[in-house]
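Pasting the structures here.
Please treat every number below as a calculation from the coordinates, not as lab data. Note that the structure is a prediction, hence the values are computed from the model and not measured. Cβ atoms are built from the backbone, for glycine too; each structure is taken alone.
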Structure 1
Amino acid sequence: MKNEVNKIAKDTNYFLKKFINNQNSSHLIKAMKYGLFPGGKKIRSKILIDFGSLFSINYKTLIQIGAAVECIHAYSLIHDDLPCMDNDKIRRGKASTHIKYGESTAVLAGNSLLTMAFEILSNNNLDLPEKTKVNLIKKLSECSGHLGIAGGQYLDLNYEKKKVSRNQIIEMEIKKTGMLFSFCCVAPAIIKNKKNLELRFFENIGSDIGLLFQISDDLIDYKGNSKIAGKKTGKDQKKGKATLISLLGYNNAVKYCHDLIINTNKKLKKYGSNSKKIIQTLEYILNRDR
């Protein structure tokens with residue numbers, strides 16, 4: 001599993017470096033590269049490729065789409081770390097982008113990575129019909145804005161030090177994290193022109209996977225090692241963050257994660273042995289860095 005994750009990360013980074021280097025230079029490129037590389041484990045790209053294998057979609061095509069997803073993810077992290085948001089000084093084992101380059105540059109670098117994602121998806125080198133590209137861009141836009149990441153971050157900040165329900169926490173975490181995973185799960189089905197019912201099926205699975213990822217991330221914050229995680233841990237409790245751990249407790253949150261994996265496995269049974277790789281990735285997500 002680790003070798004496969006590393007290969008996808010390496011191939012995604014190779015594409016992104018090539019793509020950026022082929023663009024006209026600007027004063028923001030250094031900050032953009034800093035926030036984007038080395039770029040973590042590329043779990044979202046791994047999920048995209050796992051689900052792409054259900055439909056036998058070309059690996060290079062999936063890597064390119066995954067690169068767009070990683071741009072969105074990097075933009076969200078740069079902005080989340082800002083003093084007006086979560087005020088995190090360390091990200092991926094190094095100083096956050098705003099610490100290294102200043103707040104205004106970090107905001108602009110994040111904005112540039114957001115828009116670069118759509119440059120990647122609309123690029124002539126992506127070997128897909130124009131209508132499919134438009135559908136992918138539309139879905140990724142929905143997952144990135146007020147209905148997705150941005151809206152989830154708003155709720156995350158708004159719920160600090162407040163008593164909120166389980167459903168409110170789940171809604172927040174699905175928006176903040178789940179929507180991007182939802183895109184990764186549904187993108188292969190969009191490429192294959194699947195009907196709305198099947199698209200919703202994969203979107204819902206993606207929401208559950210995103211929820212699993214966010215809870216496992218919160219578990220790392222709760223008990224994890226800062227050096228291994230590459231970021232400061234123990235922050236959620238100090239800030240009074242609304243998490244399922246704060247509501248259910250550590251052990252029940254772990255059980256909740258296992259239930260998500262079991263339910264996802266049941267839903268994907270109809271895809272046969274091809275779905276085994278997805279479940280292995282979900283187990284990897286739950287057990288990483290703890």
Structure 2
Amino acid sequence: MLKIGFADEYLDNWHCNEYPHFLREAIERWSFDAEITKAFAYQDRPPLGGVSTLDWCRKRNIQPAASMEELVRDCDAILVIAADDARYHEKVARLPLMSGKPVFVDKTFAPDAETGKRMFDLARAHGTPVFSSSAQRYCQSILDWQKAHSEKPMFVSTVGPHSLDRYAVHQLEPIVALMGTGVKSLKAFACGSMVTQLILDYGEGRFASFMQTPQPWAEFNFMVSPDGETGARLPSDDTNVYYNLMKAILDFFVHGIVPVKEEETMEILSIIDLARIARTRPDTRFFLPEIK
């Protein structure tokens with residue numbers, strides 16, 4: 001049986017609270033021989049208070065590990081969560097990335113491309129397979145569109161909620177999944193201090209549009225045009241999206257299938273880095289640095 005561990009700065013957060021349920025249902029649905037066995041957090045509770053590590057583990061029938069070293073030693077695969085604050089990821093992921101065991105790092109992989117490169121370099125130095133993804137990449141509509149189209153589309157449009165640092169990945173992940181890597185440049189447009197609007201230029205007439213609103217409950221909306229003449233809406237699917245992601249994580253853990261390439265994750269981080277600058281200089285073209 002594959003033993004899976006959860007690692008975080010603190011465990012009482014939405015992704016840590018919900019992912020054990022999603023993962024166990026996926027294990028049962030697709031008949032994986034796996035179980036969540038241990039969890040570890042550097043802080044016993046969230047900074048503003050909440051459920052302790054011991055109570056979190058008791059509720060989910062998961063054994064608390066006394067240290068990250070114990071978690072890494074006793075588990076065959078590790079999920080690094082800290083989904084709402086990527087600044088924790090390098091710290092929480094350090095020992096897992098040195099383990100040689102498969103590691104999934106929740107969105108956003110790193111707070112910036114420089115940190116992301118260090119994390120991938122550390123994993124590579126220790127032979128550790130790793131991948132990261134937003135759940136939005138696994139919307140059933142996006143997976144179905146990819147199966148039906150062998151060519152990359154000419155245009156993708158995304159709309160979504162929240163802030164650039166926390167939620168941009170939820171729109172950039174579908175863009176890169178559908179359009180591929182290779183963004184040449186981007187522009188931001190002045191829409192107010194809490195709104196981000198970007199145009200990503202792939203060259204050869206291929207573009208992606210990104211609009212982010214501060215309204216926290218705005219729905220994700222994805223549009224795709226294969227040829228610049230026709231198009232389709234790809235609805236975000238709350239029913240299947242997390243189970244599809246869990247299956248991808250389990251396939252990765254069990255079969256070694258890495259579903260998201262390092263260069264895709266690094267391009268997303270580079271876009272977010274550049275978007276932070278572009279927002280301060282609207283309607284100015286910025287070129288993406290070469291990703292090595």
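Could you tell me which structure in 1, 2 was used to calculate mean count of other Cβ atoms within 10 Å over residues 143-150 as 18.9?
Working through the options, I get structure 1.
If distance in nm of label points 7 Å out along Cα→Cβ at positions 15 and 111 comes out at 2.7 when worked out from the coordinates, which of 1, 2 was used? Of the structures listed, the value fits 1. When Rg/Rh (Cα atoms, Kirkwood Rh), for residues 39-182 alone is calculated for each of structures 1, 2, structure 2 gives the greatest result.
Quick check on the output: -22000 is helix-only ellipticity at 222 nm (-39500 (n - 2.57) for each DSSP H run of 4 or more, over all residues; to 500), derived from one of 1, 2. Which one produced it?
Derived from the structure labelled 1.
Quick check on the output: 4.4 is distance in nm of label points 7 Å out along Cα→Cβ at positions 127 and 151, derived from one of 1, 2. Which one produced it? It must be structure 2, since only it matches.
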